[in-house]
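Read-outs throughout are calculated quantities, based only on the coordinates presented, and are distinct from any laboratory measurement. Just so we're clear, the structure is a prediction, and the values are computed from it rather than from any experiment. Cβ atoms are built from the backbone, for glycine too; each structure is taken alone.
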Structure I
């Protein structure tokens, strides 16, 4: 009996001991994990600050090198290099001063003050050298050189200090990891039975950590939707490929791809349909890019392709053409096709001047935007055409946002108006408002440049409402002066998703004193699909008319076209160029006119560029025509003359005896 009691006591003691050991070990592991995580974060932050101070240190040194070079060779190129490294030094110090800890901020601000002082002295020295001032050497010796060495010594000290600090953090992380490992190992010395049980627990825990770490690494480096590498992993592989190409003398090709028409799918068919398009696009691209090539999703509707080693540009462009052809095939979403296409930019490195991965990225991106401006397809980076293009887009976006925020006080955003002629009597019955941005330094920015910037930057709704106000006031002014002219106004597809769209439109025309029937909203097929029906129905009930713009280029169904409260069908210029009897364009235009009339809609043909097309459209019973043969878009002050000229052309084309006065 005493034996059983002692056995039960040992069992109870072992059970209690096991529980205590497990609790102690679990607590220690949890604490150690927390310490390791904290040490990792501190190490990461220290390494980032160390890197930025190092970059600032290098840039400070390069300032002096370029300044000395300028004294020997006072050229624009040398001065440009000097200004570039000055900006690099001040950018790095500013970033540290804005994002780092208190001590780093104080050091960065002090260094930035010294850097600005040195830069000002250096600029004075450059001016003296440029003006051949004989005192420039004395000025250099007494002021510029002492300022530089003071700055250099300071930045060297700071950089070394933070480098040492970063190394300390690395050591601290290693110590924390070592302590965690040591504490875990000590648990294995508590008895054979406890060791076996604790080993089982620890090994299971370690296995879970390994799996989680692997999963975390994979998730951190891959896109969760498509499973493709993400931007971070792609950049790593790109850097390795460029380094290998430099060592081996080969070339690396990079492509940036944007899906044209994706936003319309997302807006009209929902995010689930958009996700399906992205997954399928990734599958198609991956199917054509074999190993060791890499396909990645950069974000949104942008993809990237890396070819680590190519024989030259022909090989890269041949694959690029195949990829674009794959993307141009219809995407079937359920029972509906989606018209998606691709714009692809190609850049080669390092032989094209792309010194690093970031620069090669920018080259391919600039080429992609050029392809997009030309309607899609493939474009190869051209330094003469694409250099600075990305910076220009960013600056234009900033300028446009500021303009909309301030209400465009100088009237830079202007509307030009293009007459629309009734083909029954040759008179102008309406005008279309088309935006022009008179930028103070870049001249006239056309819609092909302005509208994509607004759309990608989220400014399309604000731009639409601002221009609607301009159009409504101008049309009301014509009405007050005796001209009754309907204005057709283009609405960005994103504006229809705004809950206040109908309310804003009605408030705008009411404030301008414009009768609703004198405003016609032009929306593309895909734009109309974004409307749930309530906004357009409310506007239609209020007297505002609606036009289906660019008909034939979208992918709306006939059911949607039947149900939308439209008053007009506008045939895209793509089909109006060749209307010879029996041509596909002639069949398409005639069918569109018949469809519009059968639905009770007026039909407008845009892009009419010759008299023969004008006559042919009248023979096909088209209601209205618009195009360069009648008039280019003109400012509001020139519109009366443009209307008269358009009616003169129409009268001659339609065999009228004399032009009549403009209807608008």
Structure II
């Protein structure tokens, strides 16, 4: 009688059928190496899919890597599944599959379903166990809900370069729990996003060229160590997301390429398989067994490791046949278009499966073109994700803040145009790793101006991100002003916190994050126009925007002014709808943040004079390169606030022209649209700002 671990299951005809139909979503329970007892003997049951192999064996260090010494049997009528039991093998033992191809070639391959791997540069799989960890995150799992009307502020990180030990070695998963979690709580982030942890051979690929889709990288420990880290995060009320890469895989000889001597996981057609820009191979998304493999991998990280969701990398490269290819490197589909219909259907199937098992999961697409309906349900013709990275906002915003101050008035539409499409999808606003590497400079170093103005500019950028509709994501180091761009082999420059300006930048980011958590207007109606209202989109001459963010209750409304110019104003006026007193609730220019201290102390009384087409107006002190946030208050006791020193110089803001700011905003949008050639929505554009503006059906507040 065979006794198997809880995570393993015997081969059944039904499972074999489902696997070949592309519907075996927990195939990791059948395939791979499973510690077990059969007929009273302890050992390992190995099962692998190699449909075109002549023979398959298990090569180990104990049989001198001679797979013929431990052969597997071909399972009858299984479509190429091989299986066998080897007694005496135990946790940690090394192995590879020894495969003889139809051409007579001998191959040594790591286990596609292996859960444990050697530390690079070695490439063998290890017998591992994912059973027996005692979880303590039951409370987190019970109360987890969809994030649509909740705060979501993600700290993106690469585990090996966040911090390193004094001798240059990595912190383990377990050790990271003690240093990372208190920092994330202090800083006020709601979620962590780990760059890829699926086993990968080359450090400088950052994990985006994987060889093991079920094995957490051994650089930082074993599977249960990663479980411990995630468990501790959940117990501290921190969600954890994984960057997952189904679009392509590494060509390394021990990996998935030509696994049984033929194209098994990749397309047989090189024009479909090759990713020339990355030197990788695309999965064959139309092959049912590959669908079972990939969907099982996605669910595995949620089932076994309790990840709260996935960020799907390089979705555009999956959707488009011509992605980063020259004309001779691709061919149109049967309808003459660029769409990869296999990939479209695979992504829909993936999202249906994930939300079927985990209705409150986060599935975020990194999709860089104007592809429509990314976050619409699959049954309505969408791709079925519930979030999309807003690459258009990111590109436009970074282009704007990198520009010299004198150029900004002519680029004002880069601030206003993203609002045209801000609610067409459910967006995450990313300031990610890709924007601070390979010569792009750090966020701080992107800012123009003096040393002081660079820090003020970064405070403005983060304030703009935090108040714009959409969930938030910031790559590690941006929170304290890492000056040198991300170096993918070295840790962040934590020594910078010995300097006051960087400590103050860190304090600012923490204060801004906690302010975001406290203010429902910034996240409660994040994906609908009801949560946003322009006050003035048209002050391009002063490089100022002002707007309202709204929650479900009128008393939660925030009045936000952002000055992108290094000139302060003692009397900058905005229109408001209601009389009474207003109070300043956040100001990026406070002395404790490294600012000059131009704040609005005491109550601000609305004056009855039409301004910005509103019946009343407020006179506000607006600091240079500053963010000011106000809130209406009826109680004088709420308005008292200690006052840091005032700014050295200020100039009055001119009274706005009487032209309606709504009309002006429409003119700006029209100008932007005229300047942008709108393309077919399924034809990639280089920037998200070329996105079509017709309204689309999007996922609003629920998973369908």
**Fill in**
Matching 3.5 (distance in nm of label points 7 Å out along Cα→Cβ at positions 330 and 538, computed) against labels I, II points to structure I
**Item:** For Kirkwood radius over Cα pairs in Å computed as 27.1, the structure of I, II it came from
**Value:** II
**Origin of the value -0.35, -0.43, -0.61, where log10 I(q)/I(0) by the Debye sum over Cα atoms at q = 0.09, 0.10, 0.12 Å⁻¹, for residues 178-369 alone was derived from one of I, II** = II
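Identify the structure, out of I, II, from whose coordinates FRET efficiency 1/(1 + (r/R0)^6) of positions 250 and 266 (r between Cβ atoms, R0 = 30 Å, to 0.05) was calculated to give 1.00. Working shown, then result.
Numbers: I: 0.15; II: 1.00.
Of the structures listed, the value fits II.
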**Message:** Given -20500 as the derived value for helix-only ellipticity at 222 nm (-39500 (n - 2.57) for each DSSP H run of 4 or more, over all residues; to 500), which of the supplied structures I, II does it correspond to?
**Reply:** I
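Of structures I, II, which gives 17.4 when mean count of other Cβ atoms within 10 Å over residues 162-169 is computed from the coordinates?
Clearly, the read-out refers to I.
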